[in-house]
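Bear in mind these aren't lab numbers, they're just calculated from the coordinates by the rules spelled out. In this text the structure is predicted, and so the values were computed from the model without any measurement. Cβ atoms are built from the backbone, for glycine too; each structure is taken alone.
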Structure 1
Amino acid sequence: MDNRAPAEVGCRLSEVDTPALLLDLSAFERNLRRMAEHLRGTGIQLRPHAKTHKSARIAALQVENGAIGVSCQKVSEAECMVRGGIRDILITNQIVGARKLSRLCALALQARIAVCVDDAHNVRDLGLAAAACGATLGVLVEIDVGANRCGVPPDAAALDLARTVAATAGLRFEGLQAYHGPAQHTREYCARKAQIEAVVSRVRQVRDLIQDSGMACPVISGGGTGAFALEAASGVYTELQAGSYIFMDADYARNELPAPEQRLEFEHSLFVRTTIMSRPAVGRAVVDAGLKAIGVDAGMPVVHQVPGAHYIRASDEHGVLRLDEAAQSLRLGECLQLVPGNCDPTVNLHDWYVAFRDQRVDALWPVDARGPGC
């Protein structure tokens with residue numbers, strides 16, 4: 001497999017081959033600090049989601065900036081993080097299948113590992129795998145707070161499953177997973193706030209039900225970049241899983257923010273660098289970043305700081321730009337920076353981060369956990 005880097009450390013940004021995944025280190029570092037400063041003194045822990053960056057190096061920087069560990073979505077991601085020195089990981093997903101469970105429990109001998117469940121049969125299988133390996137797994141019961149994806153109903157079913165976990169050797173009941181993904185992308189602030197308030201009410205009821213039964217429920221985990229401030233202020237969540245704040249993709253940037261005095265704004269730090277490879281007509285340009293270089297599931301990328309240039313269509317290796325009058329001066333061979341609509345699948349398409357500062361390549365970081373994984 002040819003996974004050569006598109007640049008060398010020390011070269012000028014203008015020399016980076018395209019398409020390439022760029023990371024503006026100055027903006028990235030400011031984003032890290034802003035989140036850490038916002039949560040400092042609140043008692044809320046940050047457990048950022050590594051599915052965003054898939055990089056052990058970036059995870060380590062998040063821990064250096066106050067995160068207690070990271071979240072992962074797959075065993076393969078968690079394995080990469082443990083190899084990179086991360087020692088506290090929550091897999092925010094259900095893990096099913098003997099091979100995956102064996103790998104999961106092997107990780108629990110090297111780091112603190114927790115996982116989510118929403119089925120009693122899965123709890124049994126987790127316990128058997130943990131016992132066979134001599135490991136102990138932390139377990140969060142996932143409740144469906146409105147996303148209609150995974151999770152038990154936010155009622156007595158959660159208490160029943162929590163009791164099953166607590167009674168299973170090799171497992172340690174730690175609390176609840178309560179993530180509402182769609183609410184993170186609700187554009188209008190008041191509507192987003194109302195959705196999170198409804199989520200918080202459901203979570204509080206389940207937490208109280210478990211605690212009233214005599215069980216401890218110390219961890220309430222969830223939250224995302226779109227609503228983390230609301231979740232942090234809820235009095236219910238104990239840790240946040242926001243991930244995209246470090247990159248701030250175009251989709252999250254479309255969210256309406258609260259009043260200025262309540263805002264915590266993040267900067268775009270992740271870009272796909274692309275070259276104009278064709279100028280076939282007035283008003284049209286074609287770049288070399290298509291579906292194999294940038295995710296479009298959350299909308300087309302935004303051309304960064306080039307008024308009048310609009311990315312309107314993607315095919316495998318082509319991106320078509322509509323050029324308004326203000327952008328007619330763009331020429332063949334010019335390079336542009338695209339802000340992806342969704343950073344997570346975009347990162348997953350690349351082997352390397354080209355990390356730059358002051359228009360020079362400062363570092364090359366591998367995307368350790370890229371690919372579909374398992």
Structure 2
Amino acid sequence: MRLALAGAALALALSGCSSWDPLVAIGIRGEPAHKPTPLAPIKESLKPTAAWSTNVGKGLGYRFRPAVDAGKVYAANAEGAIVALDEATGRVAARFDTKKRLTGGVSAAEGRIVAGTAKGDVIALDAVGATTWSTSVAGEIIAPAAISKKVIVVRTSDGRIFGLNAEDGKRLWVFQRQTPSLLLRSEAGVLAIGRDVVAGYPNGKLIALDIEDGKLTWEVSVSLPRGSTELERIADIAGLPVIDQGNICAATFQGKVACFEIQTRNMVWGRDLSSTRDLARDAKNIYVVDDSSAVHALDKGSGASVWKQDKLLWRRLSSPVVVEGKVLVGDGLGFVHVLSPDTGEIIGRLATDGSAINSLVAVKSGVLVQTANGSVISVRL
């Protein structure tokens with residue numbers, strides 16, 4: 001049993017979980033149970049285009065995402081390079097070599113660039129690429145850091161959350177608690193908003209910490225673990241929640257999507273739906289990619305289903321983003337899909353370099369895409 005669970009944990013950690021099959025995880029089945037749904041012709045009402053594309057180097061299994069600050073796009077690769085691109089043209093403005101194996105998506109804000117490594121090194125650079133400090137948190141970092149003026153918040157893959165002094169990298173606080181024996185491997189990180197650090201946790205918990213001292217300020221249960229085995233009882237929040245005015249919404253694996261009033265922590269609504277991806281929102285809906293790669297639109301006020309798009313099943317979809325009033329997702333075969341927010345109909349599509357879409361980042365000009373093969377693409381609608 002220990003060997004089986006250890007093997008399952010390792011496979012689960014490497015899976016990304018977008019169409020995870022427990023039988024594959026423990027070695028009973030040698031390939032995924034479901035083949036990606038072939039793409040059907042669509043009636044395009046808009047044509048997404050690549051304004052520019054630059055290759056920054058492969059992710060080698062890590063899901064890197066670009067960051068934007070002061071007109072520059074910063075993108076990293078697994079071999080240690082951070083490339084600064086002009087946001088308007090994609091021209092390489094600078095290339096920084098950290099001389100480390102990078103694993104966490106790069107963050108950029110407040111004139112700082114922050115990246116993480118498999119060995120737990122947190123590296124901070126200034127806008128010209130000079131290393132200002134490096135700190136070890138003794139744990140693999142696969143999620144982008146959250147940067148505020150005074151504190152940089154980093155999460156390790158074992159669930160610990162660190163607050164570091166933004167000026168010198170010294171540890172200010174650490175939050176940790178006992179976790180289940182099996183965890184989902186999440187690149188979601190945390191949200192830093194004002195004085196709060198918001199994070200999803202194992203066992204369906206959504207927590208908020210004080211950014212200055214790391215003390216727990218509130219906690220809610222999105223869903224509770226259920227089932228008789230370790231695998232069945234995984235109920236982690238593996239994607240970033242979304243904050244909408246006075247409400248916060250989050251999704252759990254093998255659990256539900258739920259929204260809460262932040263002030264009272266009362267649940268507004270909950271829906272049984274399993275997801276490991278970040279949520280997205282607009283003025284009307286919450287958008288969810290479930291574990292079969294179906295895309296759902298849920299009414300923000302009630303949680304009622306508005307539509308479900310199931311023509312992309314098992315294509316290992318990315319987290320959704322809302323750009324210029326449209327819903328975008330990327331798939332594991334290199335396509336970006338544009339969906340109508342009203343009906344869920346696929347109204348546009350763009351092929352990239354044929355490798356998995358690791359991340360979509362909404363920006364003023366459209367959306368930035370980073371692929372597994374290292375292409376960074378500026379997509380305009």
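List of remarks:
- When relative contact order in percent (Cα under 8 Å, 6 or more apart) is computed for each of 1, 2, the largest belongs to: 1
- Read-out log10 I(q)/I(0) by the Debye sum over Cα atoms at q = 0.07, 0.08 Å⁻¹, computed value -0.33, -0.43, structure in 1, 2: 1
- If distance in nm of label points 7 Å out along Cα→Cβ at positions 58 and 74 is computed and equals 1.6, the structure in 1, 2: 1
- When distance in nm of label points 7 Å out along Cα→Cβ at positions 338 and 362 is worked out for each of 1, 2, structure 1 gives the greatest result.
- Highest-scoring entry among 1, 2, by Cα Rg over 2.2 N^0.38 Å, for residues 114-169 alone, is 1.
- Identity of the structure behind -8500 (criterion: helix-only ellipticity at 222 nm (-39500 (n - 2.57) for each DSSP H run of 4 or more, over all residues; to 500), calculated), options 1, 2: 1
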